[in-house]
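**Student:** Structures incoming, each one as structure tokens.
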Structure 1
Amino acid sequence: MDVIVRSDLPLASASAGLTRGILGAAPGAAVSYRAISTYVNDSLATDRLMASLSGCFGALAVLIATLGLYGVVSCMVARRKVEIGIRMALGADARLIVRMVLVETGVLLAGGLAIGVPLAVVTLRWAASLLYGVGPWDPLSFAAATGALAFVSLVAAWIPARRASPLAPTIALSE
């Protein structure tokens, strides 16, 4: 049997009197004490573990998406090295080359968002049972996820674009 006792006394002084009273009424009783905060923390341990694992898997998914996008953009820039060299020979500066690569990445991002957001909206009813304190259609969560994806994709594209921008036209055209 569990008994919940609320007291303003410290646990040590309250437990001594309670133990004497319980053992006086039932001499063979086993008596133990736990603070309610410990009880609550123990009951939420599984939920906290699942939330932590979900966060780790989400961070891993962002890392994989970043590396994948970086690889795609890096490959795209490497294949277009001659074109970039011709653009540089015709007078394009490094900022124009970086902007060109970032705009193309932005088009890829917009296409991915145009497909991904409606799919996420469709799957909301299955995710609703897993959410606590947030509705299934939370505009702030969607905006945060979209913003994070945009930031990550532009950073992943900026690195190869920045690497291609100082390319000398003679070196690019000789390859």
Structure 2
Amino acid sequence: MPTQLCCFDAVIVATGAQPVKLPVPGGDNKNVLIGVDVLDGKTEEPKGNIVVVGGGLIGTEVAVDYGIRTGNNVTIVEMLPRIMSDCSDSDNIVYSQMIAEHNIKVMTSARVVEINSEGVIVDCKGKKLVPADYVIIAVGMKPQSELYTQLENSDLEVISVGDCVQTGKIYDAIHTGYKAGLRI
């Protein structure tokens, strides 16, 4: 935390969200990548057998992006009974069509219990191994609120907005920022 805060009457903290890590044995192996980092080009490019853990919008986008590329065999593993359950109808239509066109496998009602050198162990009415050269984690985002916590006991008015309060849609972030601006 800065040693001296001056010249400000208020601070609006909009530090966003960070990816949730998968707390399973092998979740920190070298071949395990984070979905948003893969999309941003911050990791090596996964190739071969790719398992995407998480069937929300980020996981589905990663799966389709790498499923389109020649030579990749992509599987989405989702705990819920269906993928993209919190996505818009238009996203569901478009991504479902691309998943079908590019032979991307989808396992629903499946829970990852371990990641090892051979792949991902999934509990889906019994344990089974899904072979993987790379495992991409896209199981959600959580608020990144450390800066707000550091500043909240200062003499300043500190307002937290957007995903650093609660992860949501861009609409929510814009409106909480707008309301914070009106407040100060």
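Every number here is computed from the coordinates shown, using simple stated rules; none is lab data. Every value quoted in this text rests on a predicted model; they were computed, and no experiment measured them. Cβ atoms are built from the backbone, for glycine too; each structure is taken alone.
**Student:** Quick one: relative contact order in percent (Cα under 8 Å, 6 or more apart) came out at 36 when computed from one of 1, 2, so which one is it?
**Tutor:** Value 36 for relative contact order in percent (Cα under 8 Å, 6 or more apart) corresponds to 1 out of 1, 2.
**Student:** Let me ask you something else. Comparing 1, 2, where is FRET efficiency 1/(1 + (r/R0)^6) of positions 30 and 118 (r between Cβ atoms, R0 = 30 Å, to 0.05) highest?
**Tutor:** With respect to FRET efficiency 1/(1 + (r/R0)^6) of positions 30 and 118 (r between Cβ atoms, R0 = 30 Å, to 0.05), the highest-scoring structure among 1, 2 is 2.
**Student:** Something else now. Can you spot which of 1, 2 the value 13.1 was calculated from, given it is mean count of other Cβ atoms within 10 Å over residues 14-21?
**Tutor:** 1
**Student:** Here's a follow-up. Here FRET efficiency 1/(1 + (r/R0)^6) of positions 38 and 102 (r between Cβ atoms, R0 = 25 Å, to 0.05) has been calculated and equals 0.90, so which of 1, 2 was it run on?
**Tutor:** 2
**Student:** Taking Cα Rg over 2.2 N^0.38 Å as the quantity of interest, name the structure among 1, 2 where it is greatest.
**Tutor:** If we compare Cα Rg over 2.2 N^0.38 Å over 1, 2, the biggest value is for 1.
**Student:** In addition: helix-only ellipticity at 222 nm (-39500 (n - 2.57) for each DSSP H run of 4 or more, over all residues; to 500) was computed and gave -8000; which structure, 1, 2, did it come from?
**Tutor:** The correct label is 2.
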